[in-house]
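Q: Following this line, the structures themselves.
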Structure I
Amino acid sequence: MLKGKKIVIGVTGGIAAYKACDITSSLKKLGAEINVIMTESATHFVNPQTFQALSQNPVTVDMFDTPRYWDIEHISLAQKADLILVAPATANIIGKVINGIADDMLSTTIMASTAKVVFAPAMNTKMYLNPIVQNNIEGLKALGYAFIDPASGRLACGELGVGKLCEVEKIIVYVTELLSMEADLKGKKLLITAGPTIEAIDPVRYLTNHSTGKMGYAIAEAAHGRGAEVTLISGPTNLKPPAGMEFIRVNTAEEMYDRVLENFEENDIIIKSAAVADYRPEATHPQKMKKQDDDLYIKLVRNPDILMELGKRKGNKYLVGFAAETNDIIEYAKNKLKKKNLDLIVANDLTEEGAGFGKDTNVVYLIDSKEDTTKLDKMTKLEVAHKVLDKIVKSI
């Protein structure tokens, strides 16, 4: 399955280093060529000879070891790697990379490589949740580095919480899917919308919804990773814009309508995952409205229906819509599919556990223009994103 793929596994100093042995063995059995780089600290947990036996390649620790080949070793490994997997990844290596520090073989190789780098963190709960570490992780994600989130449970230090290295099986699945994925969207231009819109009542108050933008951002990240040229138009979120794409920030439904139409013609595939407000206040007060003794009535007027307008203009473009419902999911989604001339609709039940706004997971139905329906059980939003893109690729 991974025959011919070249993977560099970086092992850093943590009690979970022994699990890297299973990772190395599993990826080797799948046909990958494995080179292991250990930090000095990692050698206190696992002997380098163990990884040498499992990978059937020499293990690198010291930058200043006598070179085994004529070329500069960290450059050689960096250039030939299809993927660099750092497992376990300590706070130390994460901090080094985000700050551009290259003072050992592993950090130097990462800096010298253009390959995809994946970190699988493992550390004490308090350390993992430390704002400095979290900021470092978010900073690396924004630069295009990938992370396999740690699991929760009892840690080696005796504490309960998040910080355990993700299960080896899940790491193997993640790496396998990542390396098996072709750049099947290369040459395609995707326009993706994400997040909520906000509709001002006065300078202090506004109408909005619970959308966090996570689903749309995951689709943008997945599409970019599959070679697409991506334009992401986003309402207000707390998410950092994914790296490597055009990013357009909007606030209101009317602003999103204008930006989408401006970018519509130049894109091949349009994915409307934003939760756009259907209504806005008829009037926005220039000053803060003061509280009165009586009830307050605000007249709302319709916002433009972006998806309906795109359906009218679609032509040969591929158009995807989203439907977040609380009842009669399939019926409402199919009606929306037909009414708005969509090629695909992604529908979910906001009342279902693990689905909907603000979650890192989702449970959705994919319904195509023939009304063929596929249910995707609970998975991460990035996994859902790839399933949606798989469906699109098969249809275009």
Structure II
Amino acid sequence: MEAQMSPNSTYWMSYAIGIAQRAPQSGRRVGVALVSEHDELICSAFEGEVRGASWSRTLQRKMQALGTSSAHSVYLTINTLSAAGSFELAELLSDVRIDTVYVGLPDPALTNYLSGDPVTERGHVLRFPDDLQRQILDQNRNLYAASEQSIECNPHYSTHRISEAVCTRLMSMGFPLTRSDVNAHRGRVALASLICKRYGTEYKEADSAVGDALAAAFDAKYGTYDYAYDARAANEGWADDFMAVYRRSSTRSLTAVSILNVGVGAGHEAAALFSDCPRITFADIAESGLANISGRIPLSRTVVSSAEDLSALPDDSFDLYVSLRTYNSSFFDTSAAASEAHRVLKPGAAIIVSVANGFLYTQRGCVVPGLVIPGTEFVDLYRGMDTADLIGAELDGAGFKDVRMFPTSTEIYLSAVAA
């Protein structure tokens, strides 16, 4: 999405965050900037600027005073709900013509998808990048920490962080990096390049170290994963959801096709879906999950491999490629994975991938929609759909056709056909 942004969009995002800093610290700190087609500031506002008036009402009064009723773009740090439960951005857009909308975060009070939300219904709302989202969170840390968007509500996810595990592993190999370093380089190539630059290491050695660190981190988090902490524990029909997507992608029985399942985790999904499939291959960078699934499905083939590099597998080998909740993983290269998926699939074969879209609030037994913002303890309600859109674009770019999206209560499925 960032590639579609205007050249100065990051400047105006930062400007809106700076405006929000003026808001009273005791309340919600929100900033907004309205920009013209000539990339000039029309006006700005922040929550609490005018006593008793919201940021949107303050902004509209300023626009009325200026005699303007349209703008090229608006930059809003938080998509806020009014006391009446309506979206203040939606109210603004109903009165003012604005071509492009940029939004940082969902309101911490927004715990589910609601009608009238311009971020989900407008069709083309761009998002602030992760580093700026983290700045907005810092401005409103107490509000978000007390909300259901905090992953402190899920013990497994709050205590098992991939970035921390990667830091620990790299330090043991003589490459000490801070969590900020790791979060700022959330790709295998980027992280390996950082190690090369900082420690004068050859790229091959750095890449190997990063690969080992990622394998160890995912093994620790998912190799013996307790599904009592998984959102699918609140969705008993998740396997039926998968089968519904598959039946829209193929008329053949799962037992009759050659399947590649990439990203096995602890093996729970694979055992539930593919136990009766005689032609199944599992690939994962974490060996514990592969060992688990070998015990559960003895006739299966396992390959220690990342989704981005399936070189151990030949071209045009499989009728179905499945990867559940892997394409939204930390440090994942979606473009490389999609290209490899296309390579190993036969022409006309199907691919099904899913994006996790919810965390189990363990004490309440309910699902909080969204994905964690990297480097934080907070769930972004919109991030699942954003991620699914990006994955769909990558599948299309890799040569897949008929890319379709199927949202369910705990994850978002995408299916496509290898052209």
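Values in this text are rule-based calculations from the coordinates and carry no lab data. This one's a predicted model, so the numbers in the text were calculated from it and none came from an experiment. Cβ atoms are built from the backbone, for glycine too; each structure is taken alone.
Q: Going by distance in nm of label points 7 Å out along Cα→Cβ at positions 92 and 300, which of structures I, II comes out largest?
A: Top value of distance in nm of label points 7 Å out along Cα→Cβ at positions 92 and 300, among I, II, belongs to structure I.
Q: In addition: If you work out volume of the Cα convex hull per residue in Å³, for residues 292-339 alone for I, II, which one comes out largest?
A: Working: I: 126; II: 109.
Answer by largest value of volume of the Cα convex hull per residue in Å³, for residues 292-339 alone: I.
Q: Thinking of I, II, which structure, once Rg and Dmax of the Cα atoms in Å is computed, gives back 24.0, 84? It would help to have the intermediate numbers written out before the result.
A: Values: I: 24.0, 84; II: 22.8, 74.
The correct label is I.
Q: Out of I, II, which structure matches 24.2 when mean count of other Cβ atoms within 10 Å over residues 116-123 is calculated?
A: Among I, II, the structure yielding 24.2 for mean count of other Cβ atoms within 10 Å over residues 116-123 is I.
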